[in-house]
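What follows is a set of structures to go through.
Every number in this text was worked out from the coordinates using simple rules, so none of it is lab data. Being a predicted model, the structure only gives us computed values, none of them experimental. Cβ atoms are built from the backbone, for glycine too; each structure is taken alone.
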Structure P
């Protein structure tokens, strides 16, 4: 099959990774896969090949402003690029303008449209987490329209979690047209290192108990993380937190947090491997219920216990695989869960091994997800 996958994200960020890992596994099966994404810089359309996937990146009009899929100049460039090309499948990863309009162009050339739903973006979802009330009010109707309007006209929907499966049903979409497709629970770009070797490489103390966290979060999540960390510091004197990657909201008043900003995969592997435990201390919001963070797969790949609140479908997978503890979304319950693991080396070891075992499961990796997606494509084409 000739497949186009379209992401509004900058190459390497966010849902781009979900599309890329699926694309690379489909390419291994002999399919011709093209992945469209946003340029991080530059003013020209660029094409590269990676793991037999053709990656095409598109510039934006205002170089200093990444518009997260709302740039109509970028959308026009993508539409123009798509006009002279034909695909069997076009898979739109979210339906913001830079994704849905070139996808609709592809359908004019004979492709069938699949919509991927990996975040609850519109009314009730992540738009409500924007702290600026004016921006929140302005964006809500647009996010809601683009999130909901086009999905019923798609030939199929892929959803990352059960909450979005339910929302697809509420839009009137038939069960046969909806594929439950969580992320693969491995990150092939990361390597798990021995904790002592990782700390020696990074000049980190071997005496500290280190919690790891990757990337951004909503402001309410960062506030919960900060409060939980402050509680834990009263009980674990040698406690440290490593915050890896980009974030919009920093943890206030926490000078002892190790912040790395953006790092390459080797450095990320080392920083993660230096940790005793990972966490996802997120608030119980619709935005968090309607997602399944990619960082969860990164944590499993390294093989450490995970303390999480009930985000996406993590509770169900933890009930089955026992890789950590699920806490209520308050500082006391989160800190109690961390302390339970901290105080019991046997639990720590067992949960870490379970996490690693899950990341290596051939039933739950990206190859398995791509196999499921391939069969879904074939089913939709046959209809």
Structure Q
């Protein structure tokens, strides 16, 4: 129902965008329209320098390949991951056959999950894992080693190997690269949701630790892991990292961290639930995306987009999303990967502000003028 309502409201936004209307609106004055459909577990999305939008797709929950058991569930490796390009109103899968792994019972899919464009417009793609790192070369051999990697045009960097050798946050050696941000000099920042760390990969493929994030006691049977997800570089040069939080996905427990260059993580904003991504707008405002605003164990499964104010408070921008996983901002509009846990119904939703009332009046005049011009053009044809 929320999805259908979003589509109905979207028609208003589409007219506003097409006519170049200003996007100055208060909270609650945003409408969304679906611009890409049929995606396979869409995750992070990013704009290339030419204005094309690229969306990572983790893959589908089907197919055969080497398998392993993770927490009692069979996980099967496939090469169903892909990358989709959206430009000029058309979407095309431009890269297929990327590593992917899915759970036979849960249907959860891990694969291409992060993308960013760096110096010279060169891309980097993060491939997740979420398995015991040993099984990459045993149960999942010979292809399993392609999981937990950062792929660039210059080759592939094994982020799983770094986690296995260093395990900076402690606990089980687990790596699940999630999202990517570009740094100068062809370097990259990558959040490792499994390793609970923020990593830096330089142009030569050397991995180093930027920060690790500690588990917390949130009232469950065991400490709750942070599960870092979104990464964004602020106008102050600091790194901002969002957290999903692990089981039991406590409502209001997710935070956004700020890491000054060379510093340690400090809490910038609190009170969120299951954050999947963050991004800065061109005016320096920070926005945060909730995967499930109630937590996975509570009733309801809608996600939401929030504006994070300078004092750490927040303002609702848009809700009614369905397990959103990626956020990009361009020209005052928000692009969200929605249905991020669907093997066939993933979408990209464009969220834009509704014009002010006086702008609607100008639009009405514009429509009337267009109709009049069309009549003027057609009349000679009729006369003949």
Structure R
């Protein structure tokens, strides 16, 4: 980043600093802004990743940005406008809809530049919902996290393609490196999750919600029970208060006779070690992912990776080369892909894993994402 007068100030706004792709992206960009000589602010309702924002050298400002009522959005616009004036903010970068409306209004009042990142395909079951979503296409620059999202933006919101910048999400290739994970970290998780010694493991990382496809994986597990009697399944991710859904997964596993093979990892702060426990990592989302960060994390860890054949996964998984893609919601096809992956000889597994990691290093690193986003900021500052 560069600006001739004083160092640039970038404010990122999002509902809360929970554990997700948008939040991780905010932390990574805060770090990049500071390292590039700028000042980074993040406004949200708070959460577990606030500490990561502060470690990156940025300032976190608590604001009620997760609330969606029109009155709160209007009040937040005033709060953000005051924040912009107080710190001399040059760019406001919005990563979610309710904060984006407040940020857009604040930028109109103050003259700050407005940037958005379009993280996913939003539900639009009414004209009002479409108008609500459209704020994410109002940025002077709109960052799409995949070509799939960029196409959706142009088709759904009739946005000028010249304002769209495709910047895929990235992974920290140093952190997600199989050579950097010690055996003690792996064994600690295996013990915490009560995995049987020597079991083969298929893992689905992602919060527990129906569209992430946990039910599809459980159905696939039942189809593999006879062929692979030592196969276990680990669901890694928080239920975010959806206890009823987690209970329904257990009941479904009981109905299919595989409850003893199903393990819940809960929220995990050491995903590199978690990935090392997996023989196969699955993304079974029934709705298209805007990108799917866990896919590239698994590939960076040289894991055999299977994803559903839609959304961002079409771009991140080269079928038969860096992993495999299967039709969404198809438990039989997923079981077949898992069976094929587990049947590979060790040398074949290593070769695919090495190709997958190299693919990530070439196309999907956090460093590349940070550099490209800083270039977007510089376009506006220039």
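In this comparison of P, Q, R, the computed figure 2.9 for distance in nm of label points 7 Å out along Cα→Cβ at positions 60 and 172 is attributed to Q.
Looking across P, Q, R, the calculation of Cα extents along the principal axes in Å, for residues 44-179 alone that yields 45, 32, 23 traces back to Q.
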